[in-house]
Structure P
Amino acid sequence: MTQEDGGSIEKRTGWAKLCPYCAQSIRFTKFTNWQGPVPFFYSSSGRDLLMRRSDRVRVDDLYKSTEDSSGPAIQELKHLWLDILGHAPEPPHGGKFTLWANLRCPHCNTEFPYNRGIKDDRVRIHDPAVVVVDGVTVVEDSGSYRVSVEVGIEKG
């Protein structure tokens, strides 16, 4: 991470895709979670992402306390996700963190539907990929940082 204008910036390699609504180029990258479900929440303003280590620890603790070898039931996980949201900080750029907020185009602010608009708790909670657009602020336990995406490969 680097420091610019008093804030931390994490530079990541990613891709670019045209917004289907305004045709502007959107740079994006992905954080991949292969170690089980990781709580992450976009803000309704589309400019912030909540993803904290302390929330991940709560998920790990829930898995450890579950006697079922397949892990906690989806209802238990959703209850935990909603509890995390109930204690979430305010997003730096307004709005609020929610379970079903989606990415937004940084140019026209149009929201991109998650999972093609199908709200499936299991798919949402177990999603291994957190898509991050250029300029998003990631809120962590110890503060926040902005993501800067450099394009490595163009996607059509």
Structure Q
Amino acid sequence: MVAAYKFLSRNGTLLAFAAVVVLFVVALIPIMTGYSAFSSVPTDRQAFAEEGNIFSLGLRISVGLLILAAVLAVVLSILQIVSNPKSAMKGIIAFGIIIVLFFIFYSMADSNAGGSLGATIESFKISTFVYGLISGGIQLALLMLVGSAVIAVLMEVWNYFKNQ
């Protein structure tokens, strides 16, 4: 276990880069071999033509890597919390606050919007639940963006006066 950790700490970035290059080449093979057939299809039918499947392997690889990254982020975070719960308490509290804020924003979402937003909700048949998730996520992201900018400015001001 220790030897694997030492090996990955030294060579992990190189291995990850090599894996990405290999996956890129694997995804590129069907694109290069099927491009002439794909380009012979009229532009308005390319999205639905059988020849458009040349991109599906690349999309599957991308989705697989996204899922792998999300799973590893969750698993490694939980392992870090379990191995050192005392130092992880601030992170757990911050995560709890983020969850509470999301549910506050979710409950404030009103899917009975009018105008172009209401027309978009109706045309895509977005349910109240999904609209609440989208609205809560956007509002939380905006709050975190503004909060990050404010914290960055305050820290720069703090460092300026601290170093004087």
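Read the figures in this text as sums done on the coordinates, not as results from a lab. Since the model is a prediction, treat every value here as computed from it, not as a measurement. Cβ atoms are built from the backbone, for glycine too; each structure is taken alone.
Starting from the value 48, 36, 28: which structure in P, Q was Cα extents along the principal axes in Å calculated from? Walk me through the numbers on the way to the answer.
On the way: P: 48, 36, 28; Q: 66, 60, 38.
Corresponding structure: P.
Work out the source of -28500 here, i.e. which of P, Q gives that when helix-only ellipticity at 222 nm (-39500 (n - 2.57) for each DSSP H run of 4 or more, over all residues; to 500) is computed. Walk me through the intermediate numbers first.
Values: P: -6000; Q: -28500.
Attributed to the structure labelled Q.
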Using the calculated result 3.2 for distance in nm of label points 7 Å out along Cα→Cβ at positions 75 and 131, pick out the matching structure from P, Q. P
Comparing relative contact order in percent (Cα under 8 Å, 6 or more apart) across P, Q, which structure shows the greatest value? P
Re mean count of other Cβ atoms within 10 Å over residues 11-18: value 15.4 computed from one entry in P, Q; matching entry is structure P
Distance in nm of label points 7 Å out along Cα→Cβ at positions 27 and 107 - structure with the largest value, from P, Q: Q
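Please compute distance in nm of label points 7 Å out along Cα→Cβ at positions 83 and 139 for structures P, Q and give me the label with the greatest value. Walk me through the intermediate numbers first.
On the way: P: 1.9; Q: 3.8.
If we compare distance in nm of label points 7 Å out along Cα→Cβ at positions 83 and 139 over P, Q, the biggest value is for Q.
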